[in-house]
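Next come the structures, one after another.
Nothing in this text is a laboratory measurement; each read-out follows from the coordinates by a stated rule. Since this is a predicted model, take the numbers as computed values, not measurements. Cβ atoms are built from the backbone, for glycine too; each structure is taken alone.
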Structure P
Amino acid sequence: MARDPRYDILFDSVRIGPVTAKNRFFQVPHCNGMGMSYPNAMSAMRQMKAEGGWAVVCTEETDIHPTGDLSPLVEGRLWDDRDIPIFASMNEGIHRHGALAGIELAHTGPRDACLYSREVPLGVAHTPVSAGDYPAQARAMDNADIQAFRRWHREAALRAKRAGFDIVYVYCNAGASLIGDFLSRARNQRTDEYGGSLKNRMRLLREILEDTRDAVGSTCAVALRYVVDDQVGADGRADLVESGEIVEHLAEFPDLWDVNIRDWARDSTPSRFGTEGFQEEFVSFVKKLTTKPVVGVGRFTSPDTMVSQIRRGILDFIGAARPSIADPFLPRKVEEGRIEDIRECIGCNMCVSADFTMVPMRCTQNPTMGEEWRKDWHPENIPAKSSDEAVLVIGAGPAGLECARALGQRGYEVTLAEARSVLGGRVDQECRLPGLAAWGRVRDYRVQQIQRMANVQVYLGSRLSPEDILELGVANVILATGCTWRRDGVGRWWNTPVPGLGAVQVYGPEDVFAGSPIEGPIVIYDDDRYYMGGVLAEKLRHSGREVTLVTPASDVSGWTRATLEQGWIERRLDEVGVVVVEKHAISAVAPGDVTIRHVQTGRERRLPCRSLLMVTMRLPADELYLELAATPDRLKASGIASLTRIGDCLAPSTIASAVYAGHRAAREIGACDIQDIPFKREMVTV
């Protein structure tokens with residue numbers, strides 16, 4: 001297919017100092033949970049972006065010296081020449097696909113505690129380290145320290161050049177980099193030539209830019225990653241006037257401006273709380289003040305939005321982290337006129353959670369993310385079928401849809417049977433909750449792909465019994481029948497049912513999905529600790545009910561700290577008037593009220609309750625599997641060679657886990673050589 005001429009501008013080449021990007025698609029620096037601990041996985045993932053058509057592919061934060069040790073975060077490292085080979089190998093692959101390689105050199109100052117190196121952290125002033133509330137402080141840098149830092153940064157830039165990087169970043173982010181802290185009006189209280197006036201506060205940034213350009217600028221572009229709203233006034237609000245002065249003073253110093261906004265939870269705003277292109281109002285002034293190219297982000301997934309940003313003079317490059325994870329081949333699909341094949345990012349931030357859990361990144365939309373090296377999985381290519389056996393997939397939720405789609409891509413004859421009258425399973429239900437509409441893309445992408453496959457037949461309203469399955473006699477049966485929510489309070493806190501549940505009306509999330517009338521006052525008991533309790537509270541409160549959310553955790557929706565949603569959720573619940581009671585578990589239920597107990601002190605109190613909504617844990621809907629598996633002789637007689645359960649039907653988890661399970665089942669069907677450890681491991685050589 002030919003590229004739509006409307007998108008031609010996205011494929012203009014753009015000069016960045018001494019190098020040229022082949023198009024305007026720019027994968028900005030982003031964390032990935034691989035870095036120095038899983039370097040082969042990291043390298044393969046970045047190379048896949050280059051293959052997919054991104055003109056520039058950058059690393060994550062890469063620390064440059066032991067006094068800026070990022071541990072325990074799994075990021076990049078470039079302390080000395082021994083760190084060069086893995087980057088050189090990565091860059092060779094990036095260059096092979098015609099892309100430029102960029103590195104984000106970083107010294108995070110007092111943000112991190114140097115837990116691996118055990119060096120004393122450095123700061124613009126004496127200050128506590130911020131990461132993890134670790135009880136340590138950074139020491140104020142003297143002039144000798146500043147000169148040493150300049151030398152470390154220059155040496156790291158030279159190592160980056162030797163490793164084959166084309167773009168070398170100077171990282172300026174108050175609270176996340178030494179350079180940003182020196183620039184910050186709030187953090188820099190020095191009285192020497194590096195403090196006080198804006199000119200003095202800019203001194204270190206200007207020196208680092210000059211040092212980097214002097215060291216590598218003849219062959220490498222020098223990029224400045226600048227947080228445009230870092231400067232805050234006495235009222236704590238962003239001072240974009242001073243930010244404008246900074247950009248104006250430094251306008252022509254870097255070869256590229258990479259601009260974003262402060263606070264990671266805002267910079268990577270979840271789709272529940274922000275729309276595509278949400279950073280425009282903050283960054284639009286930058287391009288008016290410099291002749292150098294500007295890149296910015298905004299969870300861009302629509303080529304039309306991208307073109308608009310370019311034509312209106314907001315950006316020169318379309319920056320992406322999350323969209324490049326959801327679909328590493330997004331640029332190529334736009335170029336080839338295959339817009340409908342783009343796996344659009346849903347903004348769930350499951351990718352971000354890898355930085356907190358310190359494991360290789362995963363993605364809800366792209367099950368191959370993080371598996372490029374470990375399992376040799378390619379996001380677009382999949383091995384052809386290994387036999388002519390047909391496959392019956394039962395259940396069209398995220399696991400079943402992905403399994404049927406991938407099996408169809410492999411060339412298998414697939415029958416997909418869904419008991420309900422619509423496709424999508426839990427995704428179809430959950431995307432109707434407040435703010436979760438974008439999550440419907442998980443369903444929509446797979447449904448439209450399946451609809452174009454003549455070898456995949458879909459049957460709605462087809463609730464199959466064991467006898468039906470045996471009668472069909474399809475060789476391979478995959479069960480993706482989902483799960484159901486418990487209603488007895490058993491979860492992380494209680495191992496046995498809560499006493500007295502018969503005294504009030506008890507509901508589960510399925511009742512909310514179905515639109516059942518639930519009378520207030522409502523108490524939601526959230527021991528799931530992900531998004532469900534909070535989003536149901538918001539929905540019920542919007543309908544005018546009095547809602548109290550009780551959780552044994554320290555924070556509502558506590559695990560969403562890893563997806564940058566927790567603060568947003570707490571603010572939203574406060575805005576709509578949901579009462580939140582944390583560190584309490586329900587201990588008893590009586591007519592008209594529930595008793596809750598503080599998880600530390602044991603002190604109890606009562607809450608009025610007419611309806612109790614339990615959001616604790618789920619049980620696999622595996623009855624069909626268990627009944628079939630109990631009669632292996634009948635399976636064999638019916639010609640069923642394999643019976644498999646996947647996704648929530650096996651063990652309820654995230655939507656990302658369900659999609660991964662469906663994809664894995666499709667790749668592994670018929671395989672007879674699956675190892676006990678079904679992936680390559682990164683090994684330390686001794």
Structure Q
Amino acid sequence: MKEKNKIKSGLQKYLQWPLVLSVFVLCANVAVTMVSLQAGIAMTVFSALYLICAGVLFFYGRRKLAGGLVSFAAKYSQSQKKLLESMELPYGLADVDGRLLWVNQAFAAVIKEEKNSRKSLTALFAELTPEVLSGMEESLETHSEYREARYCVRIKRVCLGQDQNVLETMEDTDMGQQVLAVYLYDETEIYTCKQAINNQKMVAGLIYLDNYDEALESVEEVRRSLLTALIDRKINKYISAVNGIVRKLEKDKYFFAIKQRYMERLEAERFSLLEDVKTVNIGNEMAVTLSIGIGMNGETYVQCYEYARTAIDMALGRGGDQAVVKCGERIQYFGGKSQQLEKTTRVKARVKAHAMRELLETKDRLLIMGHKIGDIDALGSAIGVYRIAVALNKKAHIVINEVTSSVRPMLDRFVDNNDYPADLFLNSEAAADIADANTALVVVDVNRPSYTEAPELLKLVRTIVVIDHHRQSSEVISNATLSYVEPYASSASELVAEILQYVADNIRIKSAEADAMYAGIVIDTNNFTNQAGVRTFEAAAFLRRNGADVTRVRKLFRDKMEDYKARAEAVRQAEVYHGAFAISVCPSEGVESPTVVGAQAANELLDIVGIKASVVLTPYEGKIYVSARSIDEINVQVMMERLGGGGHRTIAGAQLPGMSVGEAREKIKELIDAMEEKGEI
């Protein structure tokens with residue numbers, strides 16, 4: 001309205017100018033009359049004619065001029081609407097809920113509908129959900145696919161008056177005060193070109209044979225060269241099938257390069273080379289397994305190779321026999337179903353022990369911590385590291401915040417004991433206060449920063465040592481100075497028991513310390529029935545020789561009646577899913593440490609005939625704690641990773657915040673269905 005009033009005022013002033021000039025004409029007429037009467041009379045005649053014309057123009061011409069302007073405006077408005085309708089850029093208007101009110105011809109051609117289409121933006125473009133539209137501010141831009149074409153969809157809030165000419169053609173709707181202007185930009189060709197460029201990118205990969213030496217030793221000497229040749233042939237044939245090149249770096253290491261366009265095919269096949277190489281059998285007692293690390297979408301070839309190095313390290317750290325693909329910050333895992341072969345040699349343990357000693361000798365104080373809601377393995381391995389610190393004459397503290405019922409009986413043996421300092425156990429706040437440049441941090445029984453007892457300590461301490469037996473995930477302690485992660489080990493206590501034998505000469509372990517580490521092995525192996533290898537029994541024998549007592553350990557870990565009833569209830573109401581998965585819920589009311597009881601119930605469910613894996617859900621402190629167990633056929637660690645957790649191949653867990661027990665149960669079932677459909681378990 002302001003703009004219209006301004007135009008009207010300007011026209012009136014323009015039409016008033018002849019009247020204003022009439023004053024000057026009359027003044028000129030008077031001046032001429034004073035000079036000459038005859039000239040004044042003649043001038044008066046012309047002045048009268050001028051005044052008559054000016055009056056007619058002002059009073060009558062104004063109406064005709066206004067009518068002409070109105071006619072022009074109407075024709076201009078019609079032209080504007082026609083131009084908007086015929087504009088090649090798809091353009092439309094929608095209400096605030098996304099319902100299309102009006103579209104031009106180009107937009108109608110895209111959606112294959114008439115102009116009066118009532119289709120909604122939420123139905124046309126999957127990315128435009130009602131939540132996205134309701135949360136939109138002044139504008140929004142998204143990329144979407146529609147009918148095999150890709151579009152950049154731009155949306156802008158506009159007032160009704162801004163597009164009044166178009167709104168006149170729409171059917172009357174209760175739209176409120178605002179509408180959404182929608183623009184579509186066809187990006188199909190750009191996307192196709194980008195995809196073609198991406199397909200031509202180089203992908204760097206590394207292949208490591210996991211058990212090359214062991215496999216050669218299991219075959220006759222005269223056949224060893226044949227075994228190596230067959231493995232080489234399998235690898236070369238696999239890479240050649242995707243037009244790649246492969247070169248042997250060492251006797252058990254290969255480098256290959258392929259185009260990125262073939263990655264989708266390899267991932268769809270789930271890297272069949274992992275299973276194909278196991279078929280090589282010329283009398284070797286054990287199957288050959290390999291690990292694959294792939295790096296892609298790096299800014300340079302060097303970065304792709306570094307991604308591949310990181311990926312192969314993760315594959316080996318997770319137990320081998322799998323492929324890991326690192327694409328920028330995204331990491332994918334394939335395979336990892338088989339049990340990792342236990343190394344019979346302790347060379348690596350000795351090397352790690354010596355490296356650990358060199359690190360600790362340069363520090364004055366040692367902080368030791370496990371994972372949140374610590375179990376007996378975390379405590380036992382921490383006690384073992386404490387004994388190492390004492391042997392090196394270093395002050396040591398164990399960081400623990402919450403003491404569970406399963407840990408308290410063992411912990412009480414060290415509290416108020418004259419053989420141990422009063423500040424042996426600290427909470428995370430006290431530990432953070434004493435952390436300085438001369439402090440080393442040892443993390444046991446966990447390798448994920450968010451799961452540690454005090455994640456803030458990882459930022460306060462520069463020298464960090466990680467000792468763990470769980471498979472690594474994409475979340476790792478990246479600033480660790482020394483990392484000893486062995487998924488084949490039964491427990492962190494087993495690894496610490498081996499390190500104890502090499503880190504210093506003649507270390508004397510007290511009986512309480514030996515009991516703690518022995519208990520960690522017993523609990524994690526479920527009385528030596530799960531994940532117990534040769535080195536597990538050797539570590540247990542070492543601890544027995546140093547005073548560990550089986551009867552004393554058993555007495556310490558007898559169940560309370562409430563815990564036993566809760567575990568029995570979890571077993572009683574277990575649901576068998578797909579004939580092989582036992583899913584149950586462990587009650588937490590009246591139980592001091594329900595998460596521990598839930599893990600025990602998961603172990604007991606494996607004793608049922610036909611059960612290949614068990615999953616127990618435990619509601620506790622606003623979260624659903626998931627304990628997953630298996631015997632040998634199913635890798636529950638891969639399952640729990642999908643839920644944001646992790647663990648070991650046969651022992652794993654996860655936490656599900658903000659979810660009810662029923663929702664968590666359905667999520668577990670959906671996960672099992674999806675993984676079975678893809679052949680991942």
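Suppose you compute helix-only ellipticity at 222 nm (-39500 (n - 2.57) for each DSSP H run of 4 or more, over all residues; to 500) for every structure in P, Q: which one lands on -13500?
Matching structure: Q.
Given structures P, Q, which gives the highest value for FRET efficiency 1/(1 + (r/R0)^6) of positions 277 and 373 (r between Cβ atoms, R0 = 30 Å, to 0.05)?
P
Determine which structure produced the value 5.6 for distance in nm of label points 7 Å out along Cα→Cβ at positions 101 and 501, calculated from the coordinates; the candidates are P, Q.
P
Quick check for you: by volume of the Cα convex hull per residue in Å³, which of P, Q is greatest?
Biggest value here belongs to Q.
For structures P, Q, which has the highest computed value of distance in nm of label points 7 Å out along Cα→Cβ at positions 213 and 549?
Structure P gives the largest value of distance in nm of label points 7 Å out along Cα→Cβ at positions 213 and 549 among P, Q.
Which of the displayed structures (P, Q) returns the greatest value of relative contact order in percent (Cα under 8 Å, 6 or more apart) on calculation?
Once relative contact order in percent (Cα under 8 Å, 6 or more apart) is worked out for each structure, P has the highest.
Any idea which of P, Q comes out highest on FRET efficiency 1/(1 + (r/R0)^6) of positions 581 and 645 (r between Cβ atoms, R0 = 30 Å, to 0.05)?
Going through P, Q one by one, FRET efficiency 1/(1 + (r/R0)^6) of positions 581 and 645 (r between Cβ atoms, R0 = 30 Å, to 0.05) peaks for structure Q.
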